[in-house]
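Below you'll find a set of structures to go through.
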Structure I
Amino acid sequence: MPAFRDLRNPEVIHFPGAISSMVALSLCAFLAALILIAAVWEGSPAERIAWGAPPLAVLWLIQRAWPRQIVLGERGVWQYNIFGHRKFMIAWDDLRDPEPTGEIGRRQRLGVFTNQAIRLASKTSRRRITHTSRHDDSERFLKLVRQRIAHPPTVF
């Protein structure tokens with residue numbers, strides 16, 4: 001789903017994960033869960049561990065790769081968790097300039113990242129928000145963040 005403005009507060013812009021990536025990750029999670037259930041159902045304890053460990057690793061990787069919703073609000077940038085609850089916020093005045101980076105590693109090939117991501121970092125803490133390739137509207141996200149860093153909205 002592309003980025004959208006909040007109906008109740010037009011200053012707030014939501015950047016959810018792309019539907020295609022969420023569907024693909026959900027399908028992989030479902031298949032890994034089925035394999036895990038089948039692996040734990042029968043066999044000796046050693047076989048259960050041997051057949052159950054790979055699906056657990058895949059489920060952990062899917063949890064790490066799931067695109068978290070990012071919200072550009074009036075006071076800062078919010079990062080949500082997988083279940084849609086607010087995880088943390090970085091205030092606009094605490095935000096460093098956004099840096100294009102690679103999601104997995106920072107190595108560039110021929111001047112272009114193979115897995116493009118935009119990382120927002122806090123100046124004072126170690127908090128980071130990453131707009132990954134599994135989100136839509138990366139150009140719009142980068143443009144809006146740069147605009148709001150240059151001219152932060154005034155909140156009364």
Structure II
Amino acid sequence: MRIAIIYVLFATILFGTIGCFKRWTVQEKKEFELKCSETDSLKNLTFLLSGFEYSEIEKILIKEYSNNILTDSFYINVSKNSYDGKTYSEAITRTLNIKNKYLFCVKGELPYVLENMKMFICPERTMFSENYGCRMREFVLDGITYSNNSNPELVKRK
């Protein structure tokens with residue numbers, strides 16, 4: 001009897017929630033895509049650092065330029081957590097303007113230049129819903145264009 005009640009409850013929860021699958025209309029998706037393409041700010045940009053000793057990247061100066069005029073500068077303290085002892089990940093928690101240029105100044109290196117960022121709509125689906133987010137998926141880093149990538153990687157130059 002107890003097992004039968006549990007089975008009925010489980011089936012009710014499972015099949016009841018499947019019926020609640022939310023899909024976006026074509027109009028909703030178009031409106032969100034337009035809004036995303038007009039977005040000019042980005043928050044919590046995560047970037048990678050590869051091939052560096054921690055002492056080289058412990059503190060990174062980032063300079064922001066708008067129309068080739070320095071508008072801001074700030075430091076990022078990189079955490080010691082590493083994937084393999086040579087690859088680190090850090091996030092810039094402040095809001096960045098995707099139309100501006102950012103110079104990442106790492107000790108002993110020429111600055112890494114991040115510019116021409118573009119925002120795109122990205123699917124975020126779960127078992128129970130269809131959703132979309134707005135993410136940076138294209139950018140230029142040191143003159144090289146990256147597409148379908150939201151995490152710039154600063155690689156130590158040899």
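For helix-only ellipticity at 222 nm (-39500 (n - 2.57) for each DSSP H run of 4 or more, over all residues; to 500), the calculated result is -6500, so let me know which of I, II that is.
Structure of origin is II.
For distance in nm of label points 7 Å out along Cα→Cβ at positions 45 and 133, the calculated result is 1.7, so let me know which of I, II that is.
Traced to structure II.
Which structure, out of I, II, was Cα Rg over 2.2 N^0.38 Å, for residues 69-124 alone derived from, given a value of 1.31?
So the calculation was done on I.
Here relative contact order in percent (Cα under 8 Å, 6 or more apart) was calculated and came to 25; which of the structures I, II was it taken from?
II
Taken together, the values in this text are just the output of simple stated rules run on the coordinates, not laboratory data. Since the model is a prediction, treat every value here as computed from it, not as a measurement. Cβ atoms are built from the backbone, for glycine too; each structure is taken alone.
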